[in-house]
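Coordinate-derived values only; no laboratory data. Note that the structure is predicted; figures quoted are calculated from it, not measured. Cβ atoms are built from the backbone, for glycine too; each structure is taken alone.
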Structure I
Amino acid sequence: TVTITADYDNRVTESNNSNNTLSMQISGTTVQSGKADLTIKTLRTGVLSSSGKFIETDSVDYADKTAVQIEVVNNGSVATGVWKFTADLPTSGSYSFYTSPTQKSLAPGAKAILTLGYDLQEDYGNKIIIDIDSNDDVNELNESNNEKSVTLDID
């Protein structure tokens, strides 16, 4: 509530002092300041079971449905807004470049766990590179923590 008073110290001679005060309730929204900070907290390798469940393992076989799981956290002070990520996966040629669908905004401190399954191909490498906010759509505090890589141990 905001109260405004005219002639608060009664310096003006008036016929009616009762109309010198007005009180109003004011509502609005708070404008947040600061920046978001998308961070890859963990990057795990594994396989997908026949039911699609991620099973973490450091060692995979060419017959496995190979998978990578990414835990992304917003370490910033404001929501991220929508974002995408890319993955370089050893699936065809030397690598296959995957671009995710649009991901939901993450509030400060919130996390998303993303799992990608793919068919590993022989002779196409064993390194996975993940880049979150690859188009720099999010105004971030730190852009240098958006990429991580992991090397698979192939049996």
Structure II
Amino acid sequence: MLAVIGGSGLNSLTGLRELRREQVTTPYQQAPVSVSVAILENGRELVFLPRHGEGHVLPPHRINYRANIFALHKLNVSGVIAVNAVGGISEKMAPGVIVLPDQIIDYTWGRDHTFFDGDQTGLLSPDQFTSTVAHIDFTRPYDDDLQTLILHAAGKLRL
């Protein structure tokens, strides 16, 4: 199942039939993570998670990314498409242009960056944790297959 994480400018998915709303509990915050589950034309389900919370109430520095990702993991999401409304660093990246990054530079600070911090929070499965230290390969932080599908779909739509 795929998930879309919407940012500023995409607080909900219009045009899709919403099946249900879910409140997903996580060990990373007291309040549950709110998601909508919609059905696509092909009958598959799609999860939508508003990054800034319902009603766009959370500023970026207050977003609990671990809780959000854990909630998607708990719902058995296998791929995530994150949508952002940010300024561009090049005229080629003007508003409305689709950009698919292939690398990341993370300048964030002041928040937890891992699920494996040595305190029974490393993910094995949605309900099973480990205190084992783990390292991931971050050479290719984005999914090549999902990027190819998005590029193909964007080309068909002439985006």
Notebook entry, point to check: So helix-only ellipticity at 222 nm (-39500 (n - 2.57) for each DSSP H run of 4 or more, over all residues; to 500), computed for just one structure, reads -4500; which one of I, II is that?
Noted result: II
Check: From which structure (I, II) was relative contact order in percent (Cα under 8 Å, 6 or more apart) calculated, if the value obtained is 21?
Finding: II
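Quick check on the output: 48, 36, 31 is Cα extents along the principal axes in Å, derived from one of I, II. Which one produced it?
II
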Notebook entry, point to check: With distance in nm of label points 7 Å out along Cα→Cβ at positions 21 and 53 computed per structure, which member of I, II shows the largest figure?
Noted result: I
Next item on the list: Rank structures I, II by FRET efficiency 1/(1 + (r/R0)^6) of positions 45 and 109 (r between Cβ atoms, R0 = 25 Å, to 0.05) and report only the one at the top, that is, the highest.
Entry: I
